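Following are the structures in question.
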Structure P
Amino acid sequence: MASDSVDTLQGEPWNITSSAFSEMLPDSPARVTFNEDTIRLEAPCNIYTTKIQLGAGTIVVFPFESMPKTCGPEAMEVEGALLRAFVRASGFSTTADGELLLNAPDGAEMVRARR
């Protein structure tokens with residue numbers, strides 16, 4: 001059953017399967033964990049955290065905080081793309097088959113993830 005409930009986001013991490021601005025690296029997965037007012041993004045090389053505001057089907061992602069280490073150019077490109085995609089997201093939903101979709105204000109898909 002599709003949902004826009006905040007409760008569906010929280011709990012176990014989501015494995016990111018696609019991002020609007022870059023291909024994901026198959027050998028360096030990325031995951032995101034949602035808590036009540038923060039998210040933790042485990043990108044291919046670094047871990048980022050930030051505050052969020054959640055409502056029924058809505059999300060506001062504040063700028064990420066990190067202590068980034070330098071990685072290879074492919075990993076850094078994916079990380080930059082993920083950060084841009086998350087900050088641009090304004091809405092979310094889960095599909096009937098369990099995928100999480102984060103969308104921009106214009107409806108464009110920013111991030112797709114699965115547990």
Structure Q
Amino acid sequence: MNWVWLAIAIVAEVIATSALKAADGFSKWVPSVIVVVGYAVAFYCLALTLRSIPVGIVYAIWSGVGIVLISLVGYFVYRQALDLPAIIGLGLIVAGVAVINVCSHSSVH
């Protein structure tokens with residue numbers, strides 16, 4: 001169940017961050033509410049995950065996957081271009097998360 005909590009935390013964080021862009025400096029109330037609720041859900045689920053998975057592993061996965069997903073949201077929703085170095089960097093982040101999940105004994109499977 002810990003991995004489910006982590007997945008929910010990641011999705012909630014991506015939704016909140018996407019809404020943060022749409023909130024336009026908290027000048028639009030609906031996206032602003034989504035930001036607050038999304039981050040609250042994200043941190044609550046992240047806290048539940050930390051009960052059994054080491055904080056460094058959780059944070060690496062949470063931030064790495066979140067970076068990649070929010071970059072994809074930026075590209076497809078907000079039409080923000082990614083150049084080759086950005087794509088290579090995102091690929092390295094994905095590789096790092098994969099190495100942690102497949103090879104690390106610190107990660108609880």
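Computed from the coordinates by the stated procedures, all read-outs in this text should not be read as laboratory data. Everything quoted here is computed from the prediction, not taken from an experiment. Cβ atoms are built from the backbone, for glycine too; each structure is taken alone.
Of the structures labelled P, Q, which one yields 1.9 when distance in nm of label points 7 Å out along Cα→Cβ at positions 30 and 78 is computed from its coordinates? Label of the source structure: Q. The greatest value of mean count of other Cβ atoms within 10 Å over residues 6-13 among structures P, Q is that of Q.
Given a value of 2.6 for distance in nm of label points 7 Å out along Cα→Cβ at positions 14 and 54, point me to the structure among P, Q it was derived from. Answer by label: Q.
Quick check on the output: -27000 is helix-only ellipticity at 222 nm (-39500 (n - 2.57) for each DSSP H run of 4 or more, over all residues; to 500), derived from one of P, Q. Which one produced it? This figure was derived from Q.
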